[in-house]
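The structures come next, written out as structure tokens.
Read-outs: derived from the displayed coordinates by stated rules, not from any lab. Just so you know, these numbers come straight off a predicted model, no measurement behind them. Cβ atoms are built from the backbone, for glycine too; each structure is taken alone.
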Structure P
Amino acid sequence: MLDILKANGVRATFFMTGQYARAYPSLVRRAVGEGHTIGNHSYSHPNMTKLSSTSQAAQMDSATRYISAAVSGGYKPCFFRPPYGAYTSTTVSLARTRGMSTVKWSKDTRDYTTPLYLSSSFQRTIVYNATNPLTSHPDILMHDGSPGNYRQNTVNSVQRIITFYKSRGYVFTDPIGR
């Protein structure tokens, strides 16, 4: 996915778990080095509404620690995306005290429901979900997977999604328009 984004001059925001950052620090470094934003997506992807405030804080802090450790210079995420989009006012407050805005998405590609094997029909569904209905500021939820759990259908859809939005004059930004 990073190769496709680079070829198109597009920067994205990747919401990474601490487990992912711990396992693949070179991918975190590469993404940041290529101008992408890394957001905090908790350490282990729990439903935050089921956790105590102490456990929620630990999830955020652990993820930030591993994301920061992966990038020299102490990169610190400024966005938090709660797993499953599930959060409480406590979650938002904890993120805010850690310097992170809580953000969700406006377009769910539902790529996590597609099988890992290649399928042009699943790729069409991902593109359709990312582009319909057309909105002014879409924040598109996609999952790139990881080595060993690679989401090729998602990756193969990215070029079509970029082409769709660019042809309509859209500019790709982080969640707050930078």
Structure Q
Amino acid sequence: MNSADCSILLDDNIACLAQGKTLLEGLTDELFTRPGPTEPVAWVGSHLRHCLDHYDSFFRGVPEGRMDYDKRVRDPSLETERATAIAKISGLLTALQDLKQSPADKAVLVKMDCGDNADESTWWSDSSLRRELQFLISHTVHHYALMVLLLKGMGVDVDPSFGVAPSTLRHLRSHAACAR
């Protein structure tokens, strides 16, 4: 595969984050920080901050090819200040644009603690820029879906495509076309 493949994945990540930015621009500060009716420790801002932390970990790791998803900044302002989160997304959109000439198959190491094993050497895995860009979309869409549940629980209407995986959207479109 060639570097154009990375460009396509970068465009997909840009679209995913832009969708989140659009959602935030339509929310009030109060809705951004209101705990969910059944999840008092989770709110739209906390889910979004978690996603942005993963993008930060990705970008911190690109230069040396080592992404440490456990070493997140966890900046509380990203989950409590909607304007700060919007500005952060804008910065990430620019950073994604700037990465477009990178080879998709660039080898990277990825660290993620997945259990109780104290041997940190087992937490590192081989990966590529392509795979990590795929992970970021999947992870972000998953948290967007949780944000949708929180917002719907508060009586907020959300774009029906928000928080739905691209493959699911394609599947739904193909079945809708068949039903016509």
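Here are a few things to note about the model shown:
- Given 0.30 for FRET efficiency 1/(1 + (r/R0)^6) of positions 97 and 121 (r between Cβ atoms, R0 = 30 Å, to 0.05), calculated: source structure among P, Q: Q
- Distance in nm of label points 7 Å out along Cα→Cβ at positions 9 and 105 - structure with the largest value, from P, Q: P
- With relative contact order in percent (Cα under 8 Å, 6 or more apart) derived as 20, matching label from P, Q: P
- Answer label among P, Q for the case where helix-only ellipticity at 222 nm (-39500 (n - 2.57) for each DSSP H run of 4 or more, over all residues; to 500), calculated from the coordinates, equals -19500: Q
- Between structures P, Q, the greatest calculated value of mean projected area of the Cα convex hull in nm² is seen in Q.
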